[in-house]
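Each value in this text was obtained by applying a stated rule to the coordinates, not by laboratory testing. The structure presented is a predicted model; accordingly, all values stated were derived computationally and were not measured. Cβ atoms are built from the backbone, for glycine too; each structure is taken alone.
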Structure P
Amino acid sequence: MKTYSQKPSEISRRWILIDAADAVLGRLSTEIAKYLIGKYKPTYTPHMDGGDYVVVINADKVPVTGDKELQKMYYRHSGFPGGIREARLEEMRSKKPEAIIELAVKGMLPKNKLLADRMQRLKVYTGEEHQHAAQKPEKVEVK
């Protein structure tokens, strides 16, 4: 029996719609990462990017557990001495709610040359509206 290896011509991508208000941030981001990688597919090949497009709505309503709203910190650095910036989750939710989900998903994806392409297939929106109705995304429930 031979080991199956997916070819670029065999890649088929679906459009997945996920409502962020239904699940906690960690569980939501693991489900999103699973679809972006395509690991649930029987044709999964580690070195090929066979994942799906994921559209996330209601990013501003994603719940978190415990005191993470006040205690979870996001850091970024300008590269200059003393150039570190920090923001709490509640500040991120008011300024850039899409970044909360994007950063959580990016942390769960493998750090390799496929990361940028996978993150481009993630579309995050704050409200119920999204621009991908023409692609007819399949709604997926997150447990």
Structure Q
Amino acid sequence: MTDETTYSISDLSQEFDITTRSIRFYEDQGMLAPKRRGQTRIYSRQDRVRLKLILRGKRLGLSLNECRELIQLWDHTASGSEMQLELMLTRIAERRAALEQQLKDIEMMQRELDSFERRCRQELEDLRGGRKAADSVA
């Protein structure tokens, strides 16, 4: 029993809240392969799943090439699901490590900004205090 469900570009656009232009971009990149009926694109259930994977990968910070790699594993191997999941776990670990480093970098930058702000406020207070002292002498 095969699933003959099909989708138009506007169906997918509305479902995933993306532009039709984005969908055509993924098609141009070879990541989606809709059938054609004249000028109309007919997307399969598999195309819908691929688009969902692309968008999920994008939300996780994966590159387009990394998303493509995951899709190709699914498409071209008998054990695609297992290999895809193993690769996805690797990508998740890499992304998590990168985010943790970014978080450390942000925290360090915030401490530097706090320190610089304190020094600037102190200097400004000293300058204003010095001006007030000079005004009271005159």
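Tell me which structure, out of P, Q, gives 3.3 once distance in nm of label points 7 Å out along Cα→Cβ at positions 67 and 83 is calculated. Computing distance in nm of label points 7 Å out along Cα→Cβ at positions 67 and 83 on every structure in P, Q gives 3.3 only for P.
A value of 56, 21, 9 was derived for semi-axes √(5λ) of the Cα gyration tensor in Å; which structure in P, Q was it taken from? Don't skip to the answer; put the middle values down first.
Details: P: 29, 19, 13; Q: 56, 21, 9.
Structure Q accounts for this read-out.
A value of 16, 35, 26, 21, 2 for P(r) over Cα pairs in 10 Å bins from 0, in percent, for residues 35-106 alone, calculated from one of P, Q, originates in structure P. Figure out for me which of the structures P, Q the number 15 belongs to, where relative contact order in percent (Cα under 8 Å, 6 or more apart) was derived from the coordinates. Structure Q accounts for this read-out. Figure out for me which of the structures P, Q the number -8000 belongs to, where helix-only ellipticity at 222 nm (-39500 (n - 2.57) for each DSSP H run of 4 or more, over all residues; to 500) was derived from the coordinates. Only structure P yields this read-out.
In this comparison of P, Q, the computed figure 1.4 for distance in nm of label points 7 Å out along Cα→Cβ at positions 59 and 91 is attributed to Q. Between structures P, Q, the calculation of distance in nm of label points 7 Å out along Cα→Cβ at positions 27 and 123 yields its largest number for Q.
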